[in-house]
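Pasting the structures in now, so scroll down.
What follows is calculated from the coordinates using simple rules that are stated; it is not laboratory data. Please read all numbers here as calculations on a predicted model, not as lab measurements. Cβ atoms are built from the backbone, for glycine too; each structure is taken alone.
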Structure 1
Amino acid sequence: MKERNEINDEFKWDLSSLYKSLAAFESDFETVKTQGDELLKYKGKILETPTNLLGVIELSLQVSRTLSNLYAFAKMRSDEDTSDTENQGLVSRVESLSVSISSKTSFITPEILSGSKEKIESYINNTDELKIYKQYLDDILRMKPHVLTEKEEKIMAQAGEIMAGPENIFSMLNNADFKFPTIKDENGEDLELSHGNFIKTLEKPHREVRAEAFKKYYSVYEDHKNAIATTLATQIKKDVFVSTTRNYNSALEASLNNNKIPTAVYNRLIESVHENIDGLHDYMALRKKALGLDELHMYDLYTPIIKSVDFEIPYNESKEILLESLKPLGEQYISVVNDAFNKKWIDVYESKGKRSGAYSYGTYDSLPYILLNYQDNLNSLFTLTHEMGHSMHSHLTRTKQPFVYGDYSIFLAEIASTTNEAFLTDYLLESLEDEQKKLYVLNHYLEQFRGTIFRQVMFAEFEKFMHEKVEKGEPLTVDVLNKKYKALNEFYYGPSVVVDDEIALEWARIPHFYYNFYVFQYATGFSAAIAMNKKIKEEGSPAVKGYIDFLSGGSSKYPIDLLKKAGIDMTSKAPVEDALKVFKAKVKEMESLL
């Protein structure tokens with residue numbers, strides 16, 4: 001593994017769009033501390049005049065803007081080499097400053113909500129400088145039924161660390177305390193199982209290795225099932241407590257209301273997948289046939305149907321492929337992607353101590369950076385494509401929107417990345433002449449569908465079940481959780497799959513169940529992206545314009561409204577059903593090639 005200073009500079013990002021020196025960083029750090037104190041001068045006076053309302057909004061946004069720059073710079077420097085204690089210290093200092101600022105600004109929202117809607121609207125209508133903040137203030141005002149008194153809000157804030165307990169306990173158990181067994185790999189060598197290599201082991205062609213890994217990995221959760229069930233039940237009770245305290249009808253409503261998402265979107269997502277579950281059943285039957293198995297077990301679901309092909313894609317070649325694949329999105333889009341490659345948005349290669357994985361990250365004032373650990377293969381090409389989608393979304397939003405609307409919700413976050421991937425898949429399937437490579441790409445695409453729609457919707461259905469149980473005052477015991485989770489697997493995967501007893505405990509290893517109705521957004525985002533891809537291919541320029549407008553919208557409108565403007569209505573079943581039709585068609589295409 002190379003040291004970072006051995007990597008050519010052309011393959012490193014340039015963080016100077018944030019800070020050109022540590023001295024500049026320190027200057028902003030001190031400025032934020034001062035501005036935090038200045039905000040306190042507005043306490044008790046926000047609604048006395050339109051000028052005061054404007055002043056507190058603009059100063060609090062400026063503090064937030066600078067804090068985001070400080071954190072991004074510290075975090076990305078730290079990610080370059082996670083062993084660097086100086087950069088770890090920068091991250092810690094910014095986190096502490098952020099907590100301090102949050103405490104000092106906790107009065108702002110309750111104080112704005114203490115005034116009447118009519119008074120605030122009159123301020124907006126009669127003060128030109130406030131008009132830009134109408135959506136921002138509307139978003140605060142609509143939360144009025146769910147915001148407590150200043151004293152109660154302070155208690156809730158102080159309880160935040162305690163309420164984070166279940167997630168933190170699970171994380172420590174799962175990541176620090178659990179020791180996983182050692183098995184024999186296909187060469188007879190010892191292989192110690194871990195979270196990092198579990199799925200990779202299930203991808204191996206040697207079935208006896210997969211089966212042993214599956215059984216022994218879950219044996220750890222079997223040994224600790226009661227502790228994890230209690231931890232998870234406490235998390236769900238916390239969600240229900242917060243929703244009840246804030247006057248919501250359910251924990252689901254409370255979670256979705258942050259982005260003004262109707263609960264019908266969540267429920268229709270599950271209904272649509274139920275109505276089209278035969279597509280996944282057909283795919284499982286195809287997998288069983290292609291692998292030549294008498295029985296398809298849960299430990300057979302990750303091994304590729306198409307064995308690995310020689311698919312070496314150096315980074316420079318990946319850039320060319322990506323640019324070709326995204327041509328349907330227009331010259332403007334392609335021009336900015338070229339900038340990403342030429343203007344040091346991307347940190348490309350792995351080096352000693354560098355954070356693993358990949359992400360798109362940045363601030364309103366910075367480049368929309370991409371961290372990769374590029375490996376010259378198809379997966380890395382898809383990862384580059386995915387993260388480029390996020391960064392393009394960020395770039396267009398920040399270019400077109402003022403800071404107050406210069407970000408987008410998690411509900412929308414996966415659409416641009418997955419739309420990019422859909423166009424890459426189309427391009428590869430059209431341009432590849434090698435049938436095995438085509439099959440390999442199809443296999444990759446179908447697994448994305450399985451993992452991002454079917455699997456995440458199954459998780460979403462399980463989350464809904466758990467919260468509804470607690471809301472009815474019913475217990476969440478190991479037996480209750482196991483029975484429901486196994487039944488869901490049997491329904492989703494269908495008659496071609498033997499649902500092994502061990503999978504009943506999979507709930508015990510999923511960190512997303514501590515994220516309060518988060519995972520459904522992977523499925524809605526993926527579905528919207530497939531619908532967007534289809535729309536652009538069928539309609540051309542008008543659809544591209546709608547898509548670019550959507551990517552440029554930031555948070556200037558609520559997520560559902562932004563998507564509707566681009567022709568995608570997530571309150572209907574149509575986008576999910578359209579995506580599942582594509583899945584069924586690709587299953588048939590793969591079957592015809594095998």
Structure 2
Amino acid sequence: MIKGSFAVLILLAVAFLAGAGDAPPAAARVNTSQRWIWFQGTLSSEPIFKEASDLVVRAAKDGYTGITISDYRLPKAKMYPGFGAKLAAFRKICDDAKMQLIMGCTPIGYADAILANDPNLAESLPAREQVFAVKNGKLVPDDEGVKLVNGSFEELLNGAPVGWKISKDMTIDNEVKYEGKPSLRLDDSPKSSSRISQMVKVKPWHSYHISVMIKTENYTAKDNRIQPYSPKLDYVLAWQPPTLEKTRDWTRVHCTFSSLEADEIMLAIGHWGPGSKDGGKIWFADVRLEPAGFCNIVRRDGCPLKVTSEDGKTTYTEGKDFSPIKDPKLGNDPNPGYYTLWHDVPDVTIPEGSGLKEGQKVLIGYNFAVTSGKPGQMNVCLSEPKLYQLVEDEIKFIKENARPDIYFMQHDEIRILGWDDSCASRNLTCGQILADNVSKCAAIIKKVDPGKPIFVWNDCFDKFHLAQPAPFTHYLCKGRGALFGSWEGLPKDVGIVNWKPEDKQSVDFFAELGRQQVFSCFEYEKFPGILKQSGKADGVVGVMYCTWSKDYGKNVESYIDEAKKWEQSNGGYGK
């Protein structure tokens with residue numbers, strides 16, 4: 001008898017393929033001695049097209065065999081006239097240089113381009129029975145008594161702000177003020193962390209908005225955060241690093257979060273990484289905590305809106321008892337696919353004849369989108385059927401115009417998953433949801449362009465990377481060991497691009513699963529040691545020069561020379 005998540009995946013896969021006729025042929029395996037070079041940018045832009053084209057010619061002369069293209073505009077290609085012609089022209093350049101074209105697709109972790117087609121497909125967080133009140137003919141969030149103590153830093157005791165715990169390198173500054181009130185100054189040093197914090201009572205399953213005024217002067221500390229943390233859950237409730245400039249006048253920065261099951265949070269503001277080495281300063285002022293309202297509310301069938309009386313006995317109707325609720329800036333600020341963390345909350349008015357009365361309180365359940373991990377990084381909900389039609393549209397466009405030799409699924413850095421109603425209603429782990437998703441995406445590629453090799457990033461399917469077992473936690477993926485078991489949905493004919501090849505456990509894990517592997521090393525100094533350690537592991541077929549900063553200097557040649565030397569001395573890769 002088949003048990004556990006694997007049984008669930010079998011049933012999901014059968015259901016998905018049932019309406020698609022016979023299963024398509026397996027993806028092809030690639031030959032050994034793959035030598036790829038990574039390029040990230042959109043070929044719809046003429047300057048970037050030329051940059052990529054020049055790199056193809058140069059890389060081919062150096063001995064590379066293929067170029068991987070991660071084009072962030074592909075899932076919204078219909079918005080860019082002439083995009084298909086650009087891909088076709090680039091395909092010819094690759095053909096002339098005898099270079100394989102490896103096309104990135106299915107950007108699940110960085111899904112802004114997918115979401116440009118429908119911003120309501122964003123993965124979201126829940127608000128349940130959040131209290132709103134009718135005030136001046138509008139539905140507005142009620143604070144329910146949730147308040148910060150001394151957010152203005154005006155009340156002091158022995159020179160320190162009442163209600164706050166502060167690092168020793170922080171002091172009240174009565175010279176640099178915000179709106180006439182004192183600020184809290186951090187005279188930064190190279191130490192690893194400095195922050196202010198306060199314990200605050202909150203309501204479980206509510207949405208909240210934190211904001212703080214910040215001023216900087218020569219400030220270079222890393223890993224800056226506004227971080228609500230639940231001691232009860234031992235869980236960070238938001239991963240939204242504010243974008244700070246080295247020197248800037250007073251600016252308000254924001255954070256939104258769901259309290260989930262927590263009834264108390266530790267609100268901390270500061271930096272968690274290396275501090276400034278050159279005497280930089282940062283000032284904090286006017287810290288606020290308030291209910292978030294309908295900012296970035298997600299509206300789709302899988303995430304319903306529910307409005308009831310306080311006792312839950314009466315349900316109110318959208319369009320009759322209150323105006324339709326929609327956030328026009330959701331995924332459209334300033335352009336399609338772009339999400340701002342905080343903006344003006346849409347007004348919800350009470351029409352004539354409504355069952356709601358002035359002063360009345362109601363309970364509202366809804367879902368709202370948040371970023372997680374990096375500014376602007378939004379994940380797509382993997383449980384929504386519409387996603388797979390958008391994936392198929394993308395693959396058809398790529399096939400028709402780029403005619404790729406290999407498909408490279410961009411399932412990487414998935415940082416929020418499993419919480420919204422669409423996901424929670426499935427009663428699956430995040431690992432099972434992701435396993436189902438990658439199985440479906442691979443099946444779409446095989447159906448649209450059968451027989452082509454398919455690869456995927458390792459991180460979210462790696463038992464020794466982001467798919468570790470409990471107690472490991474990963475950003476806002478639901479549960480401990482959230483992505484564990486995700487590899488069970490990865491078809492056996494899908495290869496791995498391993499960006500952690502220095503970890504022998506990771507390489508051996510995929511070797512034991514019978515996967516082909518391409519090593520993606522972006523720290524050149526580690527490359528020779530990686531090849532010596534794992535270059536002969538089962539299934540290793542090549543390497544990819546990878547850079548996130550377009551570092552195409554001398555290391556491009558040195559990298560491939562090292563690879564060719566390894567191949568010649570060891571008879572190639574794998575056993």
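Here are the numbers for the structure shown:
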quantity: Comparison of 1, 2 - label where distance in nm of label points 7 Å out along Cα→Cβ at positions 111 and 447 is highest; calculated: 1
quantity: Ranking 1, 2 by FRET efficiency 1/(1 + (r/R0)^6) of positions 47 and 159 (r between Cβ atoms, R0 = 25 Å, to 0.05), the structure that comes out highest; calculated: 1
quantity: Mean count of other Cβ atoms within 10 Å over residues 311-318 - highest-scoring structure of 1, 2; calculated: 1
quantity: For distance in nm of label points 7 Å out along Cα→Cβ at positions 63 and 143 computed as 1.5, the structure of 1, 2 it came from; calculated: 1
quantity: Label whose coordinates, when semi-axes √(5λ) of the Cα gyration tensor in Å is calculated, return 44, 30, 22 (choices 1, 2); calculated: 2
quantity: Origin of the value -6500, where helix-only ellipticity at 222 nm (-39500 (n - 2.57) for each DSSP H run of 4 or more, over all residues; to 500) was derived from one of 1, 2; calculated: 2
